[in-house]
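Please treat every number below as a calculation from the coordinates, not as lab data. Every value quoted in this text rests on a predicted model; they were computed, and no experiment measured them. Cβ atoms are built from the backbone, for glycine too; each structure is taken alone.
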Structure I
Amino acid sequence: MADVLGIKNRDTALLNFKRILPVVDSVPAMEKPNIVLVICESFSAYKSSMWGNPLNTTPYFNELCKQGAFFKNCFSPAYGTARGIWAIITGIPDVTEFKTASRNPNLVDQHTILNDLKDYEKFYFLGGSASWANIRGVLKDNIKGLHLYEQQDYSSPKIDVWGISDKNLFLESNKVLKKQEKPFFAIIQTADNHRPYTIPKEDRPHIKMRSFPKDTLDKYGFWTNEELNAYAYMDYTYKIFMEAAAKEKYFNNTIFVFVGDHGIRGIAGDMMPKVWTNQSLTLQHVPMLFYAPGKIQPQVIERKVSQVDIMPTIAGLINKPVINSTMGRNIFALPPSSDSDYISNHAFVLDFDRRLIGLVGGKYYYEYSLQTKGEGFYPLTHNNPLLPDEPTEKERSLFRQLTLGYYETARYLLFHNKKTSH
């Protein structure tokens, strides 16, 4: 794993994973840019316009992706919001099989790159309460000086169990951010693209509410019309936020990052190769966008990447040399990749319902059963059976080593990534 993670000064006695992250010369320098990281509830790739879903659920975000660095193959390591937030904040896949790492008192103490950004004010906004899955403990215990905003801190009304609407969450966040005079790192966690899929009455005239028969919904990956319309509402809230932010002075010196917290298991139909449906890659495949007009070149990036790469990549973009002690990479600093490159072109995934771990790498998906020790390879780019010599024995061995290496390294790091003194 040392080669994969770019660890040059290896400490085999202490198993120390610390290394200095490289910065990126190709991104025009910004003067201590602000960061706004939006963690998008249930933003599943195959249900979205960016992958050509004929129901065109996210037209605004699709256009936004054409103006930034859009990663077509980003994966959350595991399913679930708590696991997604954990991977993003710590850079470690949550490989705990029972409940989540955030709920384990022995694991709560974690180092995060966020604390190395000492010149930044840190904010976390969510529309409801942080009192679930011990997320409050993870955030407050590990992010020094964090300003945590919850439902009671806003003037907007509660609409359902998740608190205020996402539209109002974005507008309330913008009210706070526009007043800041120091550089800030703000995380906004959305919730409305989740049952009960509440769309406020005042916003419904702005949404093209649609209703399709069940066979149409099934064909294009949706369970209900309520879910479909929730996607349209999600897209609308992004539009409202970006239009509001564009009017503020902080906008031109801000990097906006959008990423799904996880995907949704379902039938991807003809929109994706069959492995997405049959092996449930729909669970982990999410959009990821880095957006900073005039600063980050518009591009579509096919490389396989992970939520654990987000914090190291942000640190690299703001030209901040930081200590990385976990598993993420600065993905803009990686060498060009191809489908035959598995060392830098991969993402580790888990499916705890089926007790599987796997690797999405190059042109193959590899999965390994923690229960039976069985394994399988599947093509990522077509639906034809693999030939007898696909992949080669060398490739099979590499996939096996990488997958088990990621799993065991994550298990180790969950207990050995204690934060340093503030």
Structure II
Amino acid sequence: MHIINARLRNQEGLHELHLENGLISNIARQTEAPTLGPDDLDAGGNLVVPPFVEPHIHLDATLTAGEPRWNMSGTLFEGIECWGERKVTITEEDTKTRAKKTIQTLAAHGIQHVRTHVDVTDPQLTALKAMLEVREESRHLVDMQIVAFPQEGIESYRNGRELMEEAIRMGADVVGGIPHFEYTRDQGVSSVKFLMDLAERTGCLVDVHCDETDDPHSRFLEVLAEEARSRDMGSRVTASHTTAMGSYDNAYCAKLFRLLGHSGISFVSCPTESIHLQGRFDNFPKRRGVTRVNELLEAGMNVCFGQDSIVDPWYPLGNGNILRVLEAGLHICHMLGYRNLQSALDLVTDNSAKAMALGERYGLERGRPANLLILSADSDYEVIRSQGLPLYSVRGGKVLMKRQMPVVEFFGEQP
């Protein structure tokens, strides 16, 4: 397959991509009008990019909003309570059905790489068993990483450590944590050290729900970053949410950023969910409840955006379109300046791939998998402004998804 008239990010002119045996065999600047073969695709001057990446979602909880009740306060903690009530009724089949439906929605929006957190604070590990099967059964649509996520804590949940160990033995790819939800600060610190020990011993990646609160005294990020730095594991570690950073004073952040830079860890922000869940204990002014995304980026750190939830106890909306989250995040984080808009797609492509340690399995380079999107606009700016969805999703050198753009007809006298 050849893709012609492709515009590549940060490059001048039009390009032609050759895909062969599931790999990108060549990328070349077009010097003359190419011939379109029967199996070729014409990008029409639009951007061709690697697939979108979803670095933070909870597929085991997806499509459960309102079951058995709605989160009326809109807080993180009531969401956890609602999920705890729903969790006792889940089955493997129930989990698989909901997860697969959401994966199809993600794939329809150009996502081909997914990191899902799966609740392992369940003695039967029902959701994990289901998601391990979903990972294999959905390989034609997405590559999936599964996080062993202790929703109700490692130290504060009975046998939490043993369940984490078992989840990794069963095949989870990533070690998770939630230190700010443990009963005490000491438990939060010990949970971070335990999960880092587990990841170091097993060679797993790490992705921790860290300081997802407005409380400026929640400072487990410094613990996680120092553990990553001292063990030389920064490239394998992601701190998700870190919303308390939005409430830290600047003096503390100045010190913290020095450590974060030395640690080499990545960050995931879920801006639509954070602005919904956080600030709930404020009167006015109300906090936005997001981490310092732009400041982290300007300090040279790796940051990306995730959707977090789709119709679950924590977030009642969501449709799988990560461009929706990107646009909202740019607004929420005061990132509508010229430079931000010119590189905005990094937040849902390259930066996310780095956080997931995809390495040579990702990107538009010769010899890498022929996984890519043809978008409906010719620049980062225009993709965001128009909220245009991918026209084609190509996976393994074959068309996975094709989108017909809607046609609008006006009737009567026109201006």
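Here are the numbers for this structure:
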{"read-out": "Which of I, II yields 0.70 [FRET efficiency 1/(1 + (r/R0)^6) of positions 107 and 379 (r between Cβ atoms, R0 = 41 Å, to 0.05), calculated]", "value": "I"}
{"read-out": "Source structure (of I, II) for helix-only ellipticity at 222 nm (-39500 (n - 2.57) for each DSSP H run of 4 or more, over all residues; to 500), computed value -10000", "value": "II"}
{"read-out": "Per distance in nm of label points 7 Å out along Cα→Cβ at positions 163 and 355, the highest-valued of structures I, II", "value": "I"}
{"read-out": "Ranking I, II by percent of Cα pairs over 40 Å apart, the structure that comes out highest", "value": "II"}
{"read-out": "Highest-scoring label, criterion being mean projected area of the Cα convex hull in nm², for residues 195-394 alone, among I, II", "value": "I"}
{"read-out": "Winner on mean projected area of the Cα convex hull in nm², for residues 91-306 alone once structures I, II are ranked, highest first", "value": "I"}
{"read-out": "When FRET efficiency 1/(1 + (r/R0)^6) of positions 139 and 187 (r between Cβ atoms, R0 = 41 Å, to 0.05) is computed for each of I, II, the largest belongs to", "value": "I"}
{"read-out": "Test item: distance in nm of label points 7 Å out along Cα→Cβ at positions 75 and 323 calculated as 3.8, pick one of I, II", "value": "II"}
{"read-out": "Highest-scoring label, criterion being relative contact order in percent (Cα under 8 Å, 6 or more apart), among I, II", "value": "I"}
